[in-house]
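Enquirer: Before anything else, here is the set of structures, which you'll find just below.
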Structure 1
Amino acid sequence: MSHPLYIAFIWHQHQPLYKSPGSGVSLSPSQQYRLPWVRLHGTKDYLDLVLLLERYPKLHQTVNLVPSLILQLEDYIAGTAFDPYLTASLTPDEQLNQQQREFIIQHFFDANHHTLIDPHPRYAQLYQQRQEKGQAWCLANWELPDYGDLLAWHNLAWIDPLFWDDPEIAAWLKQGRNFTLSDRQRIYSKQRQILSRIIPQHRKMQEAGQLEVTTTPYTHPILPLLADTNSGRVAVPNMTLPNQQFQWAEDIPRHLRKAWDFYKERFGQIPRGLWPSEQSVSPAVLPHIINQGFKWICSDEAVLGWTLKHFFHRDGAGNVQQPELLYQPYRLQTAEGDLSIVFRDHRLSDLIGFTYSAMPAKQAAADLVGHLQAIAKMQRDSQSEQPWLVTIALDGENCWEFYPQDGKPFLEALYQSLSDEPHLKLVTVSEFIEEFPATATIPGEQLHSGSWVDGNFTTWIGDPAKNRAWDYLTAARIMLASHPEATEENNPEAWEALYAAEGSDWFWWFGAGHSSNQDAIFDRLFREHLFGIYKALNEPVPPYLKQPVENHAAQTNHTPQGFIHPIIDGKGDEQDWDKAGRIEIGGARGTMHNSSVIQRLWYGVDHLNFYLRLDFKSGAAPGRDLPAELNLLWFYPEKTMVNSPVPLADVPDAAPLNYLFHHLLEVNLLTQSIQFREAGDNHQWHPRFSRAQVAINSCLELAVPWADLQVPPDYPLRLILVLADEGRFCNYLPENALIPIEVP
């Protein structure tokens, strides 16, 4: 019997607890929430995703709703949640004080400007004024209507395009300017209306059988690290751990029970699936999950790879080799019973999360369907008796900010194609495992301890700042344990503060790896939750909790923090490059120090291209202030291939300039023309075709397709930049180093 290819989409909807428990002073309701993202993502991302799916009844999917997200949605629906953005939005223009005006100018453009600001002319006009003339100019020159319009547009732009046919919303979009306080109050009312439909719509579609709704431990903690922070060393044996070992496995059943009860109250049935926070699993957490009654969990292909001692390689098209290992559920066997687990295809999930937003909607949808059709063909060729299940699981909110129209054209094209394709069938995870129970087994103790990020926990522990936060949490947990009289029933404030502090998000933002312009607020919120534990126990608050966990001054050099998709126009848009790696050049000693014409270097990747940007000193011109020729040379460590030396005169005989390289891209900075070459025998260089893009305006921006380099996914390579004039070496960057790149 030939089966269709079964596909399980799982969308993970989550926000950390932005609700502040107080910091030693009584908070007015307008200070209750530190950040607005539950309200804004609620109007943009949670309802439209399932309403769009409802139009395609053949397609079944799974949506994960984290309890801490639902709690906050309910506060906003009830009108009891106020964040600083909302408070400012509902303040009469003439009553805005200086501090609020500064806050509005600084933060009311917190959105991807390509998709949420630029499509709206008035919002784009205000944004351009701030970008081109600066915050101080806006503060000195803006009049009340400017503030009123910005307050309105910040809220309007986050309303999903699916709702733009609502007569009131359509009228506001058409109005464009001169918004009044009354307009803003009605926009807020519309936000609450949209929020109020989210849970009922999910419940309705689950009862109809098109949707499965799953849950997550109460406040999104990483269960393996609650069980024992030493589990960080399973994947990284030399990890530097916190001074104090956190080992409170008893908190795990509390988080699971609260999530279970919370779900039953909202959805009128018990949950079947659990999305472990950050897809993090370990042998120690399985008994608790089984005892609570969950039937299945999901994790990442890296965790499966570590578990099976098998690395998942991909072919040149990005398709998994030995797909039968990944595309099936497994049965985890423990003394407490069995639990099903599915593992997501990391690359397909990342394509939706990070790459397709930069492609035309129909082309992106066709690319994903093409990958699935290729897998379906592999399934037929394998003549497998067992059907395959491809799991695509990812964040269901943040990626849409980078898609035109919040991803609506992409999802419509994708869902129509999937509805028309007879060999592909979308199912919920429970539907699949009930019809086709797992036949492959993994002993529970063999399961790898890791997460969706590289199969380890380094995103949340091991860095000095992250470890400091764990030590603070450990001290607070020990303090709570020293008060056995403080139970969840008679001191819920202490326990709720603990649960909030155990959430994964705070540790994500601490230290190296991830950064945003709200790091200081996340730091403060984490400490406020710990503060709340001591306060509820009438214990003195440790002085260190009144100081930030780390210094949040702007970083200089750093490695890439996520995929980027810059528009190659030579303008260096700050949002396009905010997750790129950065190397400061201008202040370095040595070859570049004398001229310092190139101030800094940015680099990053997505699934399609490698990207490079060079920032020049203001007014600098190629051919006058810096050499006219830029050479990019790629070095492939530990790979046997034909290589050639740098083809320039006067190249110093010193590393890394005396390395042999395999690919060379020459950029003429005067004509913006390129020549691409590949190394040949006898130290020759041979011309090759390239689709690289280059643009020079206020900076240089460059995109080099991975197809030019013909390297497999997950392969490491290195890059050096050499400046030359009429074929003679001038200098190179970065100094005494190579730029490290990994093909995604």
Structure 2
Amino acid sequence: MTKKLFLILLVLSNCRLAQATEGMWLPLLLQQLNEAEMQSMGMKMTAEDIYSVNRGSLKDAIVHFGGFCTAEVISTQGLLLTNHHCGDEFIQSHSTLEKNYYENGFWAASKSEELPNPGLFATFIIRIEDVTKQVLENVTEEMHPKERQAWVTRNTERVKSEAQREDYQDVMVRPFFEGNQYFLFVTETYRDVRLVGAPPASIGKFGADTDNWVWPRHTGDFSVFRIYAGPGNRPAEYSPENQPYQPRHALPVSLDGVDADDFTLVFGFPGRTEEYLPSPAIEQRVNILNPIRIGIRDRTLEVMNEAMRKDPMVRLQYVSKQSRIANSWKKWIGESQGIRRTNAIAQRQAYEKEFQKRVEANPEWKEKYGSILPRFRQLYAEQEPYAKAREYLGEIAGRNVELFRYANTLHRLVKSYDASGAPGLEPRMGQAQDYIEGFFKDYQPDVDRQVFASLMEVYFNELNPAYQSKFAIEQFVNADKDYQTLASLIYGKSQIIRPDVMRQAIAAGPEGLVTVIREDYAYQFVRNISEVNEGDALKEYQRIQEDIDLLQQEYMKAQMEVFAEKRFYPDANSTLRFTYGQVDGYSPRDAVRYEPQTYLDGVMEKYIPGDYEFDVPEKLQQLYAKKDYGPYGENGRMPVCFIGTNHTTGGNSGSPAIDAHGNLIGLNFDRAWEGTMSDINYDPSICRNIMVDIRYVLFIIDKLGGAGHLIEEMELVHPKG
């Protein structure tokens, strides 16, 4: 194949209409853009069945769970299903070593035993409207960006204030296509959401870090909650008087399972994607930023994992923290590998070459858009040193060392005191006390100290000295340039990490609290490092990023104009989307083929007694030995997970996998490692989403958990006859 022909094929692959399995689509536009294609793939529903404002539809069973995951209503009594990893913070909060619901599982025998979760909420989308014309009223192409934004802000507030809604409903307006289009969402948020049940962590997190982002998968990643409503079935804060929510629609549950090529619909609230980035942005991420992030989290996880294996109490305290750090760490590894394996940068460059060719051939486009791509390359090159510093400091000071996050949160109290004195801080003292008590509940200074020592080695050896704190360097020198000695000094002298000291400081009032914080050695060390992060490096990064963001907005508009034949979908932004595909295996590398379904046999093959990643409850072993699967098994085997070609991302955790008829067949919880690049480049050859089979969920609830009363709430169906 000649080089010229290769480039033509690359361009064609990128300029094609979005593939049937690609895209996170707005349900409002389903009939216009997707319905016919979805039905050609086997879907038996209509657009009105999926999204309707006039009657109950699938969208009325989908909720934004806590603002970070998705969940679905599966009974007429407000029963809610989401992932175990979405609910683990709340499962953990109710757990002690004596009543360890996280380790042993929890099943409420009746509604009176269901556990409230302060701060947890479930948001429904009532309707969506295109308000682009109203938001961009009086906006012109010649406007300065600040003037444009002022008009957009003013118009948005007017649109929100004029929106028709009930007094218990909320309204939000979100930008799409980099601010070239705007949609309004009317929502209802329920704030009484109670824990109903969860399997043991050995099922809900089976495989833990080793299997995370990996197929084949054998994880029962689910937990069960219930929405409660006030009078009139309306949203209300927690009250013992509240009653189970009566939904507009609850998903029927299919017992017929899945076969290869079955249609799959995933509905939920995907967090963030960047599908239309230029090639310099992808190059920077893969070659510069991801290695920094991965290297730092390698060190953090090494410390945490060792401590969690040694001490059950540490494991209970750190399980959610470790998961958050490990999840992104492994995702970035897979993302970089996937980009390289599919030659994604070359594909993006070929797409850009065709874009530039079309622009150059049209005088009007050439004048408006001719300099976009060269300008991108210039800006990303200019930003690179600041981006590196931002990544090092952000990972160390913002995400991995708990002392840094804690001290920087306390700094807000100091700032409040400096701005308004004791009267300004007094109303926040209760909130401060709650935060501090919550911090100590799951904090182990010895673990954090080891993380600190390890990451200070990165700080002093890898970060450009221009962005290192002079104060921190002085303390390092005073510690004989030994990282462990420095850590011992910082943590040994600090008073803010001592619960008794902080309780006394809070009791002393605003002045006493601020004095303890301000005079603390660790606080001074943290703030000196953080102030560098908040200083010139970050300011320069943000200055250039503003130019990049404006150029990205222009580039998005240009792409939609230049490639008029291409069907574009908006990047994810935590708003309601659907994605559709099929059950399908894949080949990750030469001579390897992954089948789309896993079974309980695989759980037992991975079983390692006593291992926190691969241990298995004795009762599950007994059920397996007897093949006691109830009505949930299939030909003497118990299905566990399956994969499909649906385009998903973070935020889709907990999203329902729905069959061609609108029935629940699974629960989305992950992506295959080789395809985690789908946030910036979807490739149908290796991008797969991972779902726990709903039959495994039912089996665990009923046969292992003994909570058959929950099954009785659901509508079980056999759509395949």
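Each value in this text was obtained by applying a stated rule to the coordinates, not by laboratory testing. Note that the structure is predicted; figures quoted are calculated from it, not measured. Cβ atoms are built from the backbone, for glycine too; each structure is taken alone.
Enquirer: Computing mean count of other Cβ atoms within 10 Å over residues 90-97 for each of 1, 2, which one ends up highest?
Expert: Answer by largest value of mean count of other Cβ atoms within 10 Å over residues 90-97: 2.
Enquirer: Supply the structure label, taken from 1, 2, corresponding to relative contact order in percent (Cα under 8 Å, 6 or more apart) with the calculated value 24.
Expert: Corresponding structure: 2.
Enquirer: One of 1, 2 was used to compute mean count of other Cβ atoms within 10 Å over residues 602-609, and the result was 14.5. Which label is that?
Expert: Working through the options, I get structure 2.
Enquirer: Quick check: 0.70 is what I get for FRET efficiency 1/(1 + (r/R0)^6) of positions 34 and 146 (r between Cβ atoms, R0 = 30 Å, to 0.05), calculated from one of 1, 2. Which structure matches?
Expert: 1
Enquirer: The value 2.1 for distance in nm of label points 7 Å out along Cα→Cβ at positions 290 and 306 was derived from one model only; which of 1, 2 is it?
Expert: Considering all the candidates, the number was obtained from 1.
Enquirer: Of structures 1, 2, which gives -14500 when helix-only ellipticity at 222 nm (-39500 (n - 2.57) for each DSSP H run of 4 or more, over all residues; to 500) is computed from the coordinates?
Expert: Structure of origin is 2.
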